[in-house]
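Pasting the structures in now, so scroll down.
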Structure 1
């Protein structure tokens with residue numbers, strides 16, 4: 001297999017995004033660039049130079065339509081609650097991968113296997129009472145972690161994972177934890193709450209915004225192509241990154257520790 005450098009990785013990721021964008025526009029599915037990909041579009045009109053992933057987000061209804069309709073498209077495969085000989089990915093958001101590649105992310109190398117991919121985070125409602133936001137986001141993070149731990153071999157003593165969460169995680173199969181996680185994520189979607197966000201990202205309170213932020217969309221330039229983005233991208237980026245137009249110091253420019261090969 002041929003090992004890919006960062007520029008080659010970014011080229012594969014861009015091709016995946018182009019296919020997802022074409023499909024979404026054909027089907028009338030809303031999505032937005034998210035996190036570092038949205039930041040890259042605004043600050044660099046493309047990838048953050050050292051970035052090795054792409055993130056998008058979709059309102060839950062659009063996410064469910066996408067998962068239901070996006071089947072194998074040439075080399076591209078949807079990963080969502082997937083466990084096959086070719087690819088394994090079981091958690092509460094989705095991916096689209098390029099099956100012509102193999103990738104290893106350092107922190108996940110002992111569980112997941114798939115090609116280069118982009119992440120798709122559903123946008124769900126948060127509680128209407130802001131006083132409950134912290135508890136809600138922390139519970140989402142705990143459930144996400146249980147989904148992950150339930151798939152790992154059970155080793156009683158490891159540095160990163162306390163014993164009690166590991167014991168709890170292995171009391172049930174991953175399917176049970178997935179149902180709990182998705183059920184909790186979606187419990188406020190029909191309550192008329194004025195708050196929402198890509199809470200499945202698991203990063204806490206910075207994921208929760210006023211719901212209206214995710215109702216209007218525009219196009220932004222990214223690597224010479226136009227992709228969908230929420231019109232209120234400035235509000236999203238300020239909450240995620242603060243002074244987002246300022247480049248971070250070189251020692252803070254983190255990647256996902258990704259290694260990839262072309263089959």
Structure 2
């Protein structure tokens with residue numbers, strides 16, 4: 001065989017092999033029966049977020065890890081675009097949505113676990129803004145995360161949101177706080193746990209307050225694809241065991257500064 005042809009064929013084989021390796025490395029882990037792939041909002045502390053070491057952590061993720069450990073499953077924490085969460089779930093690329101996921105208003109769209117956290121949507125303002133109540137938001141610029149429970153609450157409360165000068169939808173909660181800090185808006189709406197986390201981690205945390213009256217309340221659950229009761233039941237059975245032996249409350253205690261321990265539905269037997 002011609003020497004140049006041999007070199008050319010060798011190069012082609014090497015190039016094709018490299019493409020295969022790269023493609024395999026970019027393929028999401030297979031969510032088989034021994035793997036639980038959870039779809040998370042990676043910017044939703046304290047329930048799911050990236051820590052200073054670049055690891056995904058949070059209350060929900062700790063619960064998921066314990067469930068996987070007890071079932072000898074591998075946990076895959078899959079960050080998703082919150083606006084495309086339904087297509088991710090329906091396509092099978094994730095097994096469930098588990099990241100401060102609100103049941104209320106979505107009761108018939110998913111197969112749900114029992115609720116495990118009582119949550120509120122709140123308004124955060126600067127301490128010296130003069131805004132001390134929801135009524136004082138009249139004529140103000142307010143920001144909220146896209147496709148969030150806080151946005152749904154504001155849309156439902158037309159009297160309140162209609163009094164704003166402007167309601168702007170933002171991609172994530174971190175940006176909300178940045179905008180509030182620099183004065184790009186007057187107030188931000190979000191989940192109470194996220195607000196407490198963001199405020200407590202700041203060196204100037206006295207600069208912010210949460211208005212006393214919440215804009216809505218809800219409960220968190222684990223959302224599975226509609227009809228997937230088999231996986232839901234296995235996860236729920238393990239979570240029930242963790243309630244019985246005190247593990248759920250022990251994990252929640254790690255995040256007590258962010259309101260998780262207080263918000264936890266401790267008597268889960270009422271949902272058994």
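None of the figures in this text is laboratory data; all of them are computed from the coordinates on show. Just so you know, these numbers come straight off a predicted model, no measurement behind them. Cβ atoms are built from the backbone, for glycine too; each structure is taken alone.
Listing for the model above:
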item	result
Among 1, 2, structure where P(r) over Cα pairs in 5 Å bins from 0, in percent, for residues 35-130 alone as derived comes to 3, 12, 19, 22, 19, 16, 7, 3, 1, 0	1
Computed 1.4 for distance in nm of label points 7 Å out along Cα→Cβ at positions 195 and 235 - originating structure among 1, 2	1
Structure from which 0.65 was derived, FRET efficiency 1/(1 + (r/R0)^6) of positions 211 and 227 (r between Cβ atoms, R0 = 25 Å, to 0.05), options 1, 2	1
Highest-scoring label, criterion being Kirkwood radius over Cα pairs in Å, among 1, 2	2
